[in-house]
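See the structures that follow.
Read-outs: derived from the displayed coordinates by stated rules, not from any lab. The model shown is predicted, which means the values in this text are computed figures rather than measured ones. Cβ atoms are built from the backbone, for glycine too; each structure is taken alone.
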Structure 1
Amino acid sequence: MRILAVVCVRNEAVHISRCIRDFVEDGIDVAIVDHGCSDGSEAVAREFLGRGVVAIEPLGWKGSFSLTDQLEAKERIVARSDHDWVIHADADEWLCPPAALGTSLAHAIAQVDAQGFNAINFRELVFVPVEDEDFERPDYSTLMARYYFFEPSHPRLMRVWKRLAGLSGALSGGHVLAGADLALFGTDFFLRHYIVLSAAHARRKYLDRVFSSEDRSRGWHFNRVGILREKLRVPPHPCLRQLKDWRSQAYDTTAPVTKHFWEW
């Protein structure tokens with residue numbers, strides 16, 4: 001069974017090598033959408049061409065962040081592929097199976113396939129630096145252990161699906177799949193989201209970001225518009241949890257948070 005992860009990248013040099021490596025080491029092919037990168041992300045991706053990365057597709061930068069354009073580009077890649085399953089992922093994410101299905105994402109997807117399901121939902125663990133912590137380094141995923149469980153609704157992140165099942169997440173901003181034959185697996189997987197690696201990284205990522213008018217008209221990104229500079233430092237908070245070891249899957253999902261840290 002062949003699996004394709006489609007990842008759109010806009011200046012993600014700090015993430016892209018880790019992201020690609022995690023998929024490739026699990027036997028999952030990767031297609032990259034280069035959304036006008038200017039920080040060397042595309043060059044890093046090219047180092048993996050023929051070694052797990054099967055395509056790098058350009059997506060012109062029009063001056064604003066356009067999830068609409070990104071999702072359309074991803075759907076074109078999926079339509080041309082001959083893979084059995086598809087993963088919609090971002091470079092700052094790490095998709096993991098539940099412990100009961102092992103540690104291999106590809107093997108877990110194969111188990112879901114064998115049981116006759118065609119889609120998988122993920123629960124989001126947002127890993128963050130607190131106050132003055134700085135994890136802007138290649139091995140950040142082995143250092144960050146503090147997180148909050150973000151779940152404003154459920155199911156919310158259907159990020160993996162069978163390619164020929166007739167499913168699409170385009171109308172929901174890539175979150176929830178739609179299709180008459182949707183057969184969602186009953187056990188959620190997990191998505192580690194390394195949303196920011198330091199307060200400085202948060203400021204670079206969000207303070208000057210402009211979202212496309214089309215995205216805004218669809219009601220997307222409402223919680224990322226107009227973020228105040230002083231809110232981009234993660235404060236100590238009762239919702240924060242900490243893993244004893246970065247490899248642990250003992251996530252605490254008992255108290256979901258419905259707002260990101262800059263809204264606290």
Structure 2
Amino acid sequence: MAESDGARLLSKVPQVTLVFWLVKICATTVGETGGDAMSMSLKLGYAVSTLIFLAFFVVALAAQLMAKRYHAWIYWLVVVATTTVGTTTSDFLDRTAGLGYMKSTVIELAAVIGMLIIWRFATGRIAVDHITDRRNETFYWVTILISNTLGTALGDFTADDELGGLGLGFETGALIFVGLLALVVAARFLTRIPAAILFWAAYVLTRPLGATLGDTITKPVAIGGLNLDRFAATGAIAGAMVVILVVSHWLSVRRSPSPSPPSATG
């Protein structure tokens with residue numbers, strides 16, 4: 001096996017492909033609808049819901065850290081956990097703590113940038129799809145947790161007309177973030193901006209995209225949503241995630257070369 005193939009097998013995170021981004025958008029949408037289902041539909045409130053999802057995140061992350069290599073189901077379970085706890089944490093800061101969308105967005109953006117700077121100085125590089133040691137893995141997941149919290153605040157700031165939001169609506173907000181993601185993709189091919197910076201920019205932007213899509217699906221019709229049940233929406237989107245992962249795994253197995261039969265001797 002080539003050295004690059006061996007290093008890839010040791011990595012604890014997936015390669016960044018189109019499938020990665022499709023599943024990531026589904027995960028962020030599940031985080032929005034699932035977080036709202038717990039805090040709003042069940043009326044547990046933002047603080048209690050955050051504690052529940054934080055416990056879920058700790059358990060999922062412990063399984064990820066104990067794993068010796070990348071396991072798709074564990075990895076994406078942790079991502080979903082970060083999106084759900086990010087949703088309720090952001091809502092708590094925006095609404096219960098009274099920061100409002102703009103202040104919350106600025107604080108969380110500064111936290112993401114600060115974490116990336118610390119990561120760069122602590123390890124010498126910002127990893128994207130090659131994580132093999134505990135230090136980089138810790139920075140990776142803390143950055144994801146903060147970025148998904150930021151993404152919720154950013155999505156609400158763009159779509160809502162309360163708490164200092166721009167009030168552009170859920171569908172318009174989603175289109176804005178699709179456009180920003182397209183600019184990141186263009187920058188990947190047309191500029192020399194480091195790939196790690198563009199990756200984390202896209203990672204942050206997929207979160208408000210998922211948040212605005214989730215709100216479009218579940219919010220009342222009177223404010224621009226489709227008013228679908230939050231639990232049903234969460235189950236449907238989670239099911240789509242599973243289908244994408246299963247089909248992707250099946251295709252990768254089919255593409256893998258079959259072992260050559262032993263040659264006849266004598």
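Structure notes:
- Test item: distance in nm of label points 7 Å out along Cα→Cβ at positions 61 and 245 calculated as 1.9, pick one of 1, 2: 2
- Source structure (of 1, 2) for distance in nm of label points 7 Å out along Cα→Cβ at positions 29 and 181, computed value 1.0: 2
- Origin of the derived value 21 (relative contact order in percent (Cα under 8 Å, 6 or more apart); candidates 1, 2): 1
- Which of 1, 2 yields 0.60 [FRET efficiency 1/(1 + (r/R0)^6) of positions 13 and 93 (r between Cβ atoms, R0 = 30 Å, to 0.05), calculated]: 2
- In this comparison of 1, 2, the computed figure -24500 for helix-only ellipticity at 222 nm (-39500 (n - 2.57) for each DSSP H run of 4 or more, over all residues; to 500) is attributed to 2.
- Value 12, 29, 34, 23, 3, calculated as P(r) over Cα pairs in 10 Å bins from 0, in percent, for residues 157-252 alone, assigned to which of 1, 2: 1
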